[in-house]
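Only the coordinates and a few stated rules stand behind these numbers; no lab work does. Quantities reported herein were computed from a predicted structural model and do not represent experimental measurements. Cβ atoms are built from the backbone, for glycine too; each structure is taken alone.
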Structure I
């Protein structure tokens, strides 16, 4: 891949996942359920220890790295639009970073999906100023709350209060004309979750994928939220038809990538899918599939940052049988 794995932004997440993937001597097990506050304490450092790193994409499009999912920021005459908003404790630093690049009030926030590391920043936004947009399924998840099943542990995400919920939703996509830009939200069915939106900045020739595409390793398939390996393959494949050559790929986590990186990921996913599906058809159990190491030749290129990729891929394929 053209990108390089950089652990600085995901260091605490990796430590978190490392602790959770320890053997049975660990204080955590598959039956461990953490509250959102407990997950915060383990996963994230204090906000005063965090720096918002800014990467300029074009004159009015930027990518912010901080705690949680990457934030795309569009600035211009119409105001500021952001894609994802991380967590409340870093929102003051995010707003300071926006001012640093010449922006002001956040007019629109697009949530790519409902997971707290991408959408909890909603809680720190002023609904009188900022309108939140998402897929309808993502809004429903935020409204109802739920459990994020990471296999090694489960995290309870609490329902959002009304002021932090999206006020604009879509089913299959929508378009905003903002900052002299055509900003298109696309949805191609369940992928990472049942309510994913990718956001295309057509004039900038850039796309923010949320967690449908990451550059820190294998994707997380949130099966309990409707995600599947087939869905991710389909979503990525369909989205490529919307992009022009040389498109800039903004992942949900990790460094900026290229179209070739997305194409390589699709090939990897299809290869692993076929290997796992063949073993399912042979009657092999989940543990037998894990022991067979169907990702072995991809592991150096795609670290299993959550330690659950084969499990989630297998589970999603079994549910579709």
Structure II
């Protein structure tokens, strides 16, 4: 029950057909998908000092990579852009799989390892991780677990776009959810405890009030069902982050200027607020990432700041550019560690 039958989309019909697409075969028959777009030859002249810098984008829950405007922002600046569809998401979703479902966020470590290893084999020397929402929780946990490894040492900066650092709601509500996850998440991990993401899809898809076209099989308007085992994994990851990760890489946390939670129907105000997560949690828990963290609020941003109205997303991209500029000013150097990934 809840398993899906979703045919693969041929490359010729994928709107990102000019991206190179590679399948990453994982253990137990799982798979992930790595996409990349190289800069045009003339744009490469504008690349940061040295060679070998690239961005790796990691999406959030009930999501996949379709934001080609983000890729082209970086490739136009001479920076190669990579994006991954994690196991159970988007192009990686296989016939019969539960979409967007793992019981431990560390399951995603394998595909992140493979993605970075592939980038290094491509000649990339330093990597900027750009992660959204749940991806913004998965990525710091992966970096903490891979500390001192070749794959982690290749990462020179992390940008988190509205990361999911805590469960929205009151302390009492979180305690009730944690109690439910501790029981139901173990005995009935695939049980649905929430049907989706509410009205957020109405704010982004161009069939409703948004500007964006994406595959509704891979990113339904209401989102995929939230299952007990998956939410238990998220809460375990969040509590670990709260204890502190000690990341030694610079991190930029971008958030909207405000949240508007609990909407039962679309409202125009949803176009200028985070309607999914509590932005104050992002500010509260950002210092738990490590000693070098910058938090910046983007006025009138939606949950995915890079899907917000054009002036807003341009401000978000400008903030990323400004923050990255001094970090990428020096020449790239090969990762120092010889430890295995």
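The table for this structure:
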quantity	calculated
Identity of the structure behind 30, 22, 18 (criterion: semi-axes √(5λ) of the Cα gyration tensor in Å, calculated), options I, II	I
If distance in nm of label points 7 Å out along Cα→Cβ at positions 69 and 109 is computed and equals 1.2, the structure in I, II	I
Given 1.13 for Rg/Rh (Cα atoms, Kirkwood Rh), for residues 181-236 alone, calculated: source structure among I, II	II
